[in-house]
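Chemist: Below are structures written as structure tokens.
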Structure P
């Protein structure tokens, strides 16, 4: 079977569209159709059922899809292993990162990487932490830097590798004019009486604070969720609610608008680190980036 045909088949199956698959692979729609038709001829069976405005896989297509992915991944990994033998740090590195890490943690590492490895092409995608896990699993990115989810003490699900780089201290904040700033010893019960400006409920950061409240049998009032921490910081600074933010985001310049609340007996951190697919052959560029960030961490 032709690898290009299998790649086209996978793209059409994932997008359920010949035109979208063509866009992804930078081909014309007739070229995609020709590859699929050739594959169907080899198998002597149709791979897709064409409906008025959609596509679905036939039984043959459903059976072929996981095998096609295995074949394409094996060929890609083999090609990469051969290229890695020249020990040159070159080619594209698809890197996923959360907005917070990308803005507040990564800049010095990105600068060093670009300076040290000019032949490498850095392809940076900003995404939520939850999307980063999915992007790694689907091989859309080679390496992700994100908030790590702890499951039974492990920071990576089965089939993935992770390592914690930073323990991000989280602090409770509110506007200087907020009623909470008048409370001398703030408790979670005090916080539960006021609206909170927090990320959406499917995020790791929200689950961290929600679990903390549940342990005290308290409810969160989160009427205006948003996944952008910079937006959350702004909304909290104008008095729309209290929030939980990384301490690294709170600068001296913010003291005119935000105050840090000392909440009794509560200390929260979230693990930040990198994540990649176990068993996947990493490019020399990915290996170099991991080594760079770990070496600089060890020097601080």
Structure Q
């Protein structure tokens, strides 16, 4: 049995340009998904997988994320005085999900660079990494499934999903040499390949178990796709020193990182979070 994973790195330094002007002052990670912001879904998923400390990578101007997870005594006193117990419990629960450490990415140099910015706050042990642009939806949180795979293999673990040829250029793609049920041993990774160059249609999604060696590789990583330091490229460098496995996970990751995806996700969740509004909308059509 390998050691449990207790930390999760959450890169949240992106500019949110796809949602402008809505994200001019409000971080896109705080846009509501159902009854809570997207990043809270991610924190809850990581906590359910066993992580007790979140290392959140911010950029300047995104301090509202810190405020969201901090205690709010004045709001709690107001809700208590008005007898709004359910809302009071929900607000208190946010700040008790985990402990939080914050660090900053000074320049938008890519996902790999954002993860590297967390280096000084991560212990020399395996850790989760979660991108809040997708929310886990299903019986078993995706990070929990990756944690189970880590307990089995003890290696870097990637979340994998089969996509179409038209979609693969949006993701990292993997080549595999061995399959055991939903688990695939990865032999190569390619970031955002053209469909004709993709080693497979298994796409790397925004959930990982990473070993601390990743930081050394990212520190010496040359810019890749888009002129940015890509996490996928750093993971590829780790293939020379040990196995990497991927999990073709059960359940779904719902896109909330694009305007189109956010609308689709809100519509998908409407029967659960706003059933009357959903019924009215359905009746119109």
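Chemist: So volume of the Cα convex hull per residue in Å³, for residues 69-220 alone, computed for just one structure, reads 153; which one of P, Q is that?
Modeler: P
Chemist: When distance in nm of label points 7 Å out along Cα→Cβ at positions 37 and 189 is calculated for each of the structures P, Q, which structure yields the highest value?
Modeler: Between P, Q, the highest calculated value is found for P.
Chemist: Given that percent of Cα pairs over 23 Å apart, derived from a single structure, equals 65, which label among P, Q identifies that structure?
Modeler: P
Chemist: Additional query: Can you tell which of P, Q yields 2.9 when distance in nm of label points 7 Å out along Cα→Cβ at positions 125 and 245 is derived from it?
Modeler: P
Chemist: Tell me which structure, out of P, Q, gives 12.9 once mean count of other Cβ atoms within 10 Å over residues 53-60 is calculated.
Modeler: Computed on structure P.
Chemist: Please state which of the structures P, Q yields -13000 when helix-only ellipticity at 222 nm (-39500 (n - 2.57) for each DSSP H run of 4 or more, over all residues; to 500) is computed from it.
Modeler: The read-out comes from structure P.
Chemist: Let me ask something additional. Can you say which of P, Q returns 2.6 when distance in nm of label points 7 Å out along Cα→Cβ at positions 85 and 269 is computed?
Modeler: This value belongs to structure Q.
We did not get these values from a lab; they are worked out from the coordinates using the rules stated. Keep in mind that this is a model prediction, so the values were computed, not measured. Cβ atoms are built from the backbone, for glycine too; each structure is taken alone.
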